[in-house]
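Presented below are the structures under discussion, each in the form of C-alpha cells.
Any read-out appearing in this document is the output of simple, stated calculations on the displayed coordinates, not a laboratory observation. Fair warning: this is a prediction, and the values are worked out from it, not measured in the lab. Cβ atoms are built from the backbone, for glycine too; each structure is taken alone.
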Structure P
Amino acid sequence: MAGTKTNNKDMYYPSKEIIEQANVQDYEKRYKYSIEQREKFWEKEAENLDWYETWQTVLDDSEKPFYKWFKGGKLNIVHNAIDRHLKTWRRNKLALIWEGEPGDLRTFSYHALNREVSKFSNILKSMGVKKGDTVTIYMPQIPELAFAMLACAKLGAAHSVVYGGFSVEALAERVFDARSKVLVTADGGYRRGKVNDLKGIVDEALKRSPTIESCIVVKRTGHEVYMESGRDFWYHDLIELPIACNGGCETEKTDAEDPLFILYTSGTTGKPKGLVHTHGGYAVYTSTTHRYVFDIKEEDRWWCAADPGWITGHSYIVYGPLINGATVMMYEGAPNYPYPNRWWKMIEKYGITILYTSPTAVRGLMRFGDEWPKRYDLSTLRLLGSVGEPINPEAWRWYYEVIGQKRCPIMDTWWQTETGGFMITPLPITPLKPGSATKPFFGNEIGIVDDQGKEVSTGEEGKLVIKAPWPGMARTIHGDPDRYVQTYWADYKKQGWYKAGDSARIDEDGYVWIIGRIDDVIKVSGYRLGTAEIESALVSHSVVSEAAAIGLPHKLKGNAIHAFVILKDGVQQSSQLGEELREHVKQEVGPIARPEDVTFVDSLPKTRSGKIMRRVLKARTLGEEVGDLSTLEQ
C-alpha cells in the first residue's frame, strides 16, 4: 500500500509538568476497564452530572441500532451547564468572553448567562414554544446564538442551528424538515469587514416556509432590513417586555432520551441528514471528553475557534465547556482579519490557555510565516487541539513549535456530527506522532476492516468502524429512521458495527491514522490513494502552504491525480517548481501518486469549518455544474 513517509518513531513526549497535572494518569489501565466494564464506566461518569431522577438502565440495546442511554433518567443539560453553577462560587466566574470582528467586547458571568438565557426562554415560551417543539436558529457568531440554543434546551424544545453561510434553499429545506414555527436570526454579521445580510436570506427562505409563525431578529450590524408586521420582532424590544423579565424561568425536566437538537449534515443523496442528539447521553459524553482530553482546570480560558453552527461548536463551545464550568472564548470573524495577527493578539489579550482549531486554519496562518505569532506573548497556552480533518505533519510541527513553543501537546481529535464528541484522540499524557489521532477514547472500540468486515493487517488501509455504542451517539435521522440504519449500520449489520465512512490504518504501536473520507479516495491504475496523503506530501515541501488533490478521468489509469497548490508568501510560480513538486510527491508517497498536473492557485474552495470542497475543484476543472456553494468561505 502506498502511504506518506512518516517516521512512526518520531515521537513527541509531554513534559513532566503536563503529566503530573493531567486529569488522567494511566490511559491503558483506564481504557481496559472502560472496555471490560463499559456500562459501569459510563455510569460513573454520569454521576458527575446533576439528575432529577436516576436512570434504571445505563444502556438499553433492545432495539438495535436505536440505542438508549441512561433510560428512565431525568435531567436537563441547561441545569448542568448553568443552574447548578449558580449555587457555587462559579456564579461570578466568567462563562463567556466574546469579541466581535470590529473589536467590540462583551463578557458574561454564569449569573449573567443565566439571566440572558432565562429572558430568551421566556420570549420563546410567549411565542408558544414548548417541550417537543423545534426552533430553527440562523445567526452569526454572537452571544445570542448560544443564548438561543440554551434557551430552547431549558424549555425542553429542540434547536436546529443552521450555519449562517447557508443559502436560501438550504435554510428553507431545513426549516421545512424540522417543522419549526419559530426562527431566530440577526440582521447580519461581520466577516472580513463585510456585512452578511442574514435577514435578507431569511426573508426569502420564509416565503417557502409556511410553518414559521414568528421570527426573532437580533440587531448586530444595524443595517436596514425588512421587518414584516406580526411576524418579525426585534430581540432588543422583546427582552424589555415584562414577559421576558418576570423573575427567571424554570428549567424543564427532560427525559434522558428527549431530543436536545437536530443538526443537519450533508448526505450522498443531496438531501441533508438531520442527526438527532438527546439530553442525557450527549451531556455525559461531551463533558467527559472535554474534561479528560483537554485536561480542564478551573483557571483555564478555553477557546474552540469553530462556529457554533457546526457540531464542534455545539459540543465544545456551548455544552461540554459550560457543563464543566469553564470560561469560554468566542470570536465572530475571520482568523486573519484585518491582519494575520488577530488570533495571536487575542490569545495574549485574554490569556487563552487552550486553543482548539482546524488544520485548515493552521495552514492558512502558517502561510504568513513565523513573525506574526512571534510578536505576541503566547506563554499562557498549555494545550493545543486540532479538529475537522487529518492534520498533515508539516502543519502539526509548525503548530507545535511556533504556536505551542514546543511546550503544548496537540490533541488531534477524530470525531463526527454523528458521534457527538471525540472518538479517537490523545490525552495530555499521550506520546504524540504528528498526523495521528493516536488511540480510541475510553469506552470506544474501533476496527479497520475490509468490505466483508474482516480486520486488515497492521499498517494496511481499511474502513473505520466503531464496534460498540457510546453515550454521545446520534439516536436517529430526523423523520427517517430507515435512512439512519442504511447509512450507518446496514453494511456491518451482522457484527453490529457503526460505519464511520472514513478510511484509516493502525500502525505497529496501535496509533490510528485517518486517511480521509472513503469518497475522497482516488483509484489510480487499481491502487487506492487517499487525497489526504497526497496533500500531506505536497505540504511537506518547504514552499507549499496548502494543497488539494482530486482524481480526474484518465484513459489508461482510470483516474489521474491533479493537485492544486497555494505557495507560501514570496514564492514565485514556475513550471520548474511544478515539476519539482510532482517529483516530491513521488518520493514521499510513491511513483503511483505522482500528480499528472500541479496548478498554482491563490485560494481553495472550502467551508468555514475548514474542509476543502474537492467536488467544487473537480466540477470546475471538468466544466460541470458546481451545485450549491452556500457553505463556501467567502
Structure Q
Amino acid sequence: MRVNDPAPPTARWDQVEQLRAGRDAPRHPGDGGGTVRLILAEGEEARVPVSTPRTWTLELTVGPEGIAEGGGVYLMPEPFWGWSPPHQSGAGRLGFTTAATAAEGVELEASAGGGLFLATVRGRALRPGEQVTLVYGAGSGALSDRHAERAARIWLAVDADGDGVRTVLTDSPTVEVLAGPPALLSATAPAIVRPGERGVLRIAVLDALANRGVQASGRIRIQRAPADWDLPAEVPLPTEAEGVLAVPFRAGAAGLVRLELTFDGTEPPLETRVAPLLVHARRPRVRWADLHGHSGLSDGTGTPDDWYRYAREVAGLDIAALTDHDHFGVRFLDEPNGLWSELVATAARHHEPGEFVTLPAYEWTSWIHGHRHVLHFAESGPLLSSLAEETERPDQLWDALRGLPAMTLAHHSSGDPIPVNWTFRPDPVLEPLTEIASVHGSSEAADGPQAVRGSRPGRFVRDQLDSGVQLGFVASGDGHDGHPGLAHRSPVYGALGTRRIGTGGLAGLECEDLNRASVLECLRARRTFATNGPRMLLHARLSGEAPGAGLGPGASDTLEVELHGTASLARAVVVRDGALYDLDLGVRATAGELIGRFALPGGALEPGDYAYLRVEQVDGGCVWSSPWFGAP
C-alpha cells in the first residue's frame, strides 16, 4: 500500500503494478512486427460451429526488424470463453499446437502455458521476409468458442528482441463462429404503450447459449393477443432471417397483455412468454436498459457492432451501453491505439433517438477502489484510466468528469473480483445510483438473494444507505457473452438445467422521451427500478412520489404498488432503515401480481430515513425499487 493512500485491505496493488509495468515496458521496434495470414484448404472457409474441433494453420511473415535469437512468436486464441488452450502435452489432446520454419539454421523451441503458445527462436535470428508456420489444433483439432461471433481472433504476437515484452499483431486472423441448433425462443415488447399506439414485437430463435444466427425455419404462433390488437396470429420464420424477426403491432384498448409464442420448427416446439405489457394512457413509460456489458474489445466475445445489434434486435432494449474495460483484455482502450474512438463511433452508429439510445461508455477497472463504469450522455467523452495516477481514485475520477453530461456506477460492490472502497462517498451528481445486481449476483445486503461471491460485511449497498448515502438502484448484465439484456438466460450464468433463472440484471427507467438528455435526467432523479433479469413491471409510489424521491414534512405513509411479474411471487418486503417488513402478497401472487395500497411500516419517513421495496419470484427473479428518502 502506498503511504497515506486511503486504500482498503482488499486492494490489489500487485495487479496494478503488474499492469503498469506492462504498460510502461519499452517496446522494441520489431515487437508486433510482420504480417500473418490464415491458410485454408481449397473450398475451406474461416467458419466453424460453436464448440467444434478444427485445425487452424497460420503463417507469419517476419517484419523488417526481424526476430532476434531468443525472441519469440506467441499464439493465443481469444482467452476467455471456450477456445481450447494451446499446449504441448500430447497431439491427442484438443489444442495441441506446433511451430515450424523453413529458414535454414533456425530452430523453434515450443512451449505453452497460461493459454499461450510460444515458439522461441534458436540458432540465429529470423530475417525479414522469412516465415513461421503455426498449427493450432495440430492433433485432434482445437475447440471453437461456445459463443457465436463474426470475428473471433486467433491472436499472434511478436517479441522481436527476446526481452519478454510482446505486442500483438493487429491483423491477427479472424474466424466466424456459427450458432448451434435452435434451442430457445425469446420474445420482447415495450413495457408500456398507449392505446392505439404502434410498437414492435421482437422474436428470436436462439441456440442453447442464447446465441443468435441459428439456421431454422418454421412458423411462430402468437397467442393471447386481445381481439382489438393489430397483430398477426402467426408469422413465418424463413431460414434467411437467421432466427430474428421484428413484428409490428398496433395496441388496442387499455389493459395488461401477456402474449405467448410457439415456434414449430423444432421437436418439441419451442415456447416462451412475453414479459407483461401494459396498455395505459397515462402511466409513465418504462424503458428497459442494460448499461454494462463487454465485447471482444476487452474480456467478452463478439464485435461492438454485434453487441448493439443483439441489444436492439434480439433483446429489444431501449437503452444500451457497451462498457469494455479501460485496461484489461488483449488490447487496452486507454492506449493510443484507436480502440476508444472505435467504441465511441460504434455507439454513434447505433444511436437512434426516439427508438434506441446508446451511450459511449467504458469500465474504470480499479483493482484498488473497486470497479465502476462511466457513462457519457453526449456524442463522446474522455476515457479516464484507472491506471493513470491523476485518475486512480474515485474522487479524482469525479473531479475530471465534473461539469460533463456523465455518470459513474459502482458494481459488484460487496465482493469479488474487487469490492468497492466506500470510503469515497459517491458524488451526489455524478453517482446518484448504484448497480445492485448483475451476473456476479446482488450487492444489496447479506440477507438478499443471490449475494455476490466473496461479499464482505460493510460493503453492501444497504450498509451505505444505513450510513446516510442516498443511492438509487439500477441493475445491468455485466455479461461477457455478447448477449446484452438476456444474460440471465445463459447457462454460463447459471440457468442451464434448472427452473430458476441465472444471474443477470436490467434497469427499468421511468422516462417518457427516449434520448440521451432525458435518460440522464431520469437517472439523476433516480426514477428507476432494478431486476436480476426478468422484465418484472413495477409501478410504485410512496406518498404519491416515484422511487428515488426525497419526501419532506407532510408526506404520507401510503405505499401504492402495482407489480406484474413473470412468475408466481414468493415474497414482498419493505426495507426500512435496515429492517425488513413482509407485505401480504394476496391471492393474485400465483398469477405474478401484486396490486394494493399499504401503510409504510413505521409511519411516514423522517429526515434521514430511507425505504425501498423488494419482490421475489418463485423462480429466483427479483425486483427492487429505488429507495425513497426522508428529506428535511
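Which of P, Q yields 19.1 for mean count of other Cβ atoms within 10 Å over residues 297-304, as computed?
P
Moving on. When distance in nm of label points 7 Å out along Cα→Cβ at positions 409 and 425 is computed for each of P, Q, which one produces 2.4?
Q
If helix-only ellipticity at 222 nm (-39500 (n - 2.57) for each DSSP H run of 4 or more, over all residues; to 500) is computed to be -7500, which of P, Q is the source?
Attributed to the structure labelled P.
Right, another one. For the read-out relative contact order in percent (Cα under 8 Å, 6 or more apart), a value of 13 was computed from one structure; give its label from P, Q.
It traces back to P.
If you don't mind, there's one more thing I want to ask. For the read-out distance in nm of label points 7 Å out along Cα→Cβ at positions 289 and 513, a value of 1.6 was computed from one structure; give its label from P, Q.
Answer by label: Q.
Suppose P(r) over Cα pairs in 10 Å bins from 0, in percent works out to 3, 16, 25, 24, 17, 9, 4, 1, 0; of P, Q, which structure was it derived from?
Values: P: 3, 16, 27, 28, 18, 6, 1, 0; Q: 3, 16, 25, 24, 17, 9, 4, 1, 0.
Here the read-out was taken from Q.
Follow-up. One of P, Q was used to calculate Kirkwood radius over Cα pairs in Å, for residues 217-560 alone, giving 22.2; which?
Among P, Q, the structure yielding 22.2 for Kirkwood radius over Cα pairs in Å, for residues 217-560 alone is P.
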